[in-house]
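S.K.: Presented below are the structures under discussion, each in the form of C-alpha cells.
What follows draws every value from the coordinates through simple rules; no lab data is involved. For clarity, every value in this text was computed on a predicted model and none was experimentally measured. Cβ atoms are built from the backbone, for glycine too; each structure is taken alone.
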Structure P
Amino acid sequence: MAREVNKLSARGVASLSKPGRHSDGGGLYLVVDPSGAKRWLFLFRWQGKLKEMGLGGAASVPLAVAREKAAEARKTVAAGENPILVRRAEEAEKSAAVTFGVFADQLVDDIKSGFRNEKHRWQWKHTLEVYAAKLRPIPIAEVSTENVLEVLQPLWQTKQETASRLRGRIERVLDAAKAKGHRLGENPARWRGHLDNLLPRRQKLQRGHHPAMPYADVPAFIIELRKREAVAALMLEFTILTAARSGEVVGAKWEEVDRNAKIWTVPASRMKAGKEHRVPLSDRAIEILDAAQVIRREEGFVFPGPRKGKPHSNMAMLALLQKRMDLSTVTVHGFRSSFRDWAGERTAFPREIAEAALAHVVGDEVERAYRRGDALAKRRKLMDAWSKFIGSRPAENVVPMIKNA
C-alpha cells in the first residue's frame, strides 16, 4: 500500500503548537520546538542509517515549498546520492563564485539604513574598496589570516586608526558571510585571541589628533588664502569660518542656506552626531556664498566639483593646504582645534557655546535636556567674532608692549 502523503494543511501548520514532529508523509515533518518555533525536516535512510535534512523554518518556507524540497530530496536518494552532500557541494560551488568584493559591496548596501549618515556609509565602502583591494578578488570562503594580514600590516605601522577600523569592517563582512553559509570556521579577522597575537597593540594616542595651526597664525594664513582664485580656496575659508567638518561643507547644498536669516542648516544625515545643526553665517561667509553663486549648477552643490553631479572634493582642500601652500603639517580638520583654542583663550564665551558651535555633544542627558535649543543667537556672536579675528591683519592681534618710563 502506498504511503500516505500530504497529511498536513496550511491552516494546520499555522495552528499546530504541540512540541514534537508532525508528519506530512513521504519523509517530510514539521518540527515544533518547545519554544514554539517551527521548522521543516526531511528524514531518509542512507547506508542503513537515519539521516535528517533541514529544509528551513516554517515562517519563511510555506508548506507547498517544503513539499517541493522534500520531493527533490526523495529523487536524489532514489538516484543513489545523499541529498545533504549534494546540497553542500552546490553551496560550496556558489560560495566559490562569490568574492570578498562582491559580498562586501552587497553587505554595505544591505546595512545602509544602519549607518549614521551618508558619509559613514561612504567611509565603509571606501575602506573596503581601497584598503582591502587585495581581498576583493578572493572567494569569500577562502579568505585566510595571511590574506587579512597582507592588507593590514602596511597600514598598521603608519595609520593604526584606519587599520583598526578596516580590520573591524573585514571581520563584519566575514561574519556575515558565515551567517549566510558562505564560510566555515573561525573568522581570520578576529582581534581578541587571534590577530592581537600577530599585530602590535594600537596606540591610543594616535586617535583623534589632527595637526592644527596655532590660532594666532590663522589671520596671516587667511590673507594668503584669499589670494588664491580657486573653488577649493573658497571652500576652505568657508570651512574655517563656520568651524564645520569638511564633509559637512563638501556636501553643502543651496537649499540648506537661508540667506535672509544668514543660517546654514546641515541635515542630520550629514552630521556626525546624527542631529540637525544650524550654523550662523558671518558677513564674510555670505560673501563667499555670493562668489560661489557664479559657479552654481543645477545639481545644487554650493561648491560643485569638476565632475558633473559631484561636489568638490575634500582632498582638493587638503591638496591646496599641504601642497600648493606648503603647509604639510596642517590639516583641514585642525582648524576646528584652532577655533576652539581661540574661543577658550581669547574670548569670554562660555565653553558650552564654543562646543555647540563645533556641534559637539556636551554634558549628560539631563544637562542637555535642561539646556534645550542650540543657543543660535549666542553662537552667532561667537562666529562673528571669529570671522573678525581671522579677517584682521596680524599686527592688529598683537598686544603692544609698554616700556617702563
Structure Q
Amino acid sequence: MAGSSKQRPDTGTSRIRSQAAADMNRAQRNVTVLAACQALLLTGNAILIALSPLVGFELAADKAYATLPVTTYVVATALSTVPASFWMKRVGRRVGFMSGAVIGVLAGALSSYAIYAGDFLLFSAGTGLAGLYNAAGQYYRFAAVDVASGSFKSKAISFVLAGGIVGAFLGPGSAIWTRDIFPDHLFLGSYMSTMIFAFLAIGLLMLVDIPPPSEEERQSGGRSLATIAAQPVFLVAVLGGMIGYGVMNLVMTATPLAMTAHHHPFGDTAMVIQWHIVGMFAPAFFTGTLINRFGVLKIMLAGTLLMFACVAVALSGFEFLYFWSSLVLLGLGWNFLFVGGTTLLTECYAPPEKAKVQAINDFLVFGTVAAASLTSGTLLHLIGWHAVLYGALPFLALTGLASLWLLRHRSA
C-alpha cells in the first residue's frame, strides 16, 4: 500500500506534465500555421503598399488623391475590425480567418479588373475590399494568445508577426517580377498575384487548431467597456498601438511618392519598402524575449526613440541611403511599439471580454492609420516631405511620455 500511495502523486504529476507538453505543442503548431498565414497576408499587403500610391497616381485625375486607394484600404480595415472580432466570437477563429481570406481573393480580382479598365474609383474599392481581409488577419496575433500561456504569450505574438519577414521579400519581389506581365496594363499582374496568396491562406487555415469560443465567451460580456478602458494599462497599450501604427503609416505611405518626386527609380523604392518591412518583422524573432527580460514598457519606450531617430535621419537628406535607413528605423520602432502594445493589452481583459477589447483596440489603431494615410498624401502634395516628418513628432512625444508615466507608476 505504501508503495502504491507513493506512486499516485507521481502519476498525477506525469499526467499534468504530459498535458502541459501537449498544450505547448498545439500552441507551437498553431503559431507556425498563423505565422505562415501572416506571411501570405503581408506579402499581399507589401504589394498593395508599394504599388497602390503609384497606381493611384496614374489613374487619378487629381493627383492630390493619389493615396486614396491606400486610405480606402486602411479605412476599410478600421471599420471591419469590430465586426471581424464579433464574427470570430460567434463562429470561431478558423472560420473567421477563412472568411477574410475569401474576401482577399475577391479584392485581388476587383483591383486587377480596375487596373485593366483604368478605373480609379473601382481600384480604390478593390483596395478597400482588401482592407476587410487585412482586418481579419490582424487577429492572427490574438489567436496565438488564445492557446498560449505565461511567458509564451509575448513570444507567440512575436513569432506570428515574424511571418511578415517573408512578405518583406516576397511582396516587393513579386511586384517587380509581375508588374510587366501585361505590358499594356502596368502592375495588373502584381494585383492578380495577390489573389493567389489569399487563396493559399485558405488552405493553410484549415490546419488551425484553436478551440471554439466557450458558451461563457459567447454569452457573457464581462465588465463594461468603460470600466476596462478606464485602466491606465489599457490607455497606454492602445495609445502605443495607435501612434506606433499611425506614425509608421504616415511616413511609409508618403515614401514612394517622395522618392519618385526626387527621381529615384521604382527598383530603389521597392527596395526601401522591402527593408522597411524587414525592420518591421525581423525583430519579432526576439521581441518577445526582450519583453520578458526588460519589461514591456521599456521596449515600448525604445520603440518611440527609434521612431524619433527615423524622423531625424529622414530630415537629413533626399539620397537613397537616407530613405532606406530612416524606413528601417521606422520599421524597428513600429515592431517594439506594436508588439509591446499588444502584449500590454492582454493584461487588461478576461476571456469573456476579449472580443470587445480586441475590437475597440484595433478599431482605434486602424482608425488612426486611416487618418494618417489621408493626411500623408495631403501634406506631401500641398507642403512637402518634411511636413510629413514634422507632423509625427508631437504624437511620438505623447506615447513616449505615457509609457514613461506608467513605468514610473508601476515602479512606485
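S.K.: From P, Q, which structure was Cα extents along the principal axes in Å, for residues 223-390 alone = 54, 34, 23 calculated on? Could the numbers behind the result be given before it?
M.R.: On the way: P: 46, 34, 26; Q: 54, 34, 23.
Going label by label, the one that fits is Q.
S.K.: If you don't mind, another one. One of P, Q was used to calculate helix-only ellipticity at 222 nm (-39500 (n - 2.57) for each DSSP H run of 4 or more, over all residues; to 500), giving -13000; which? Before the final figure, lay out each step's value.
M.R.: Details: P: -13000; Q: -29000.
Structure of origin is P.
S.K.: Also, quick follow-up: One of P, Q was used to compute distance in nm of label points 7 Å out along Cα→Cβ at positions 127 and 375, and the answer was 3.2. Which one was it? The partial results should precede the final answer.
M.R.: Numbers: P: 3.2; Q: 1.9.
Derived from P, not from the others.
S.K.: For mean count of other Cβ atoms within 10 Å over residues 103-110, the calculated result is 17.1, so let me know which of P, Q that is.
M.R.: On the way: P: 17.1; Q: 21.6.
Answer for the origin of the read-out: P.
S.K.: Next question. Please state which of the structures P, Q yields 122, 45, 43 when Cα extents along the principal axes in Å is computed from it.
M.R.: Numbers: P: 122, 45, 43; Q: 86, 48, 37.
Computed on structure P.
S.K.: Which structure, out of P, Q, was relative contact order in percent (Cα under 8 Å, 6 or more apart) derived from, given a value of 11? Write down the numbers at each step before the final one.
M.R.: Details: P: 11; Q: 24.
It was calculated from structure P.
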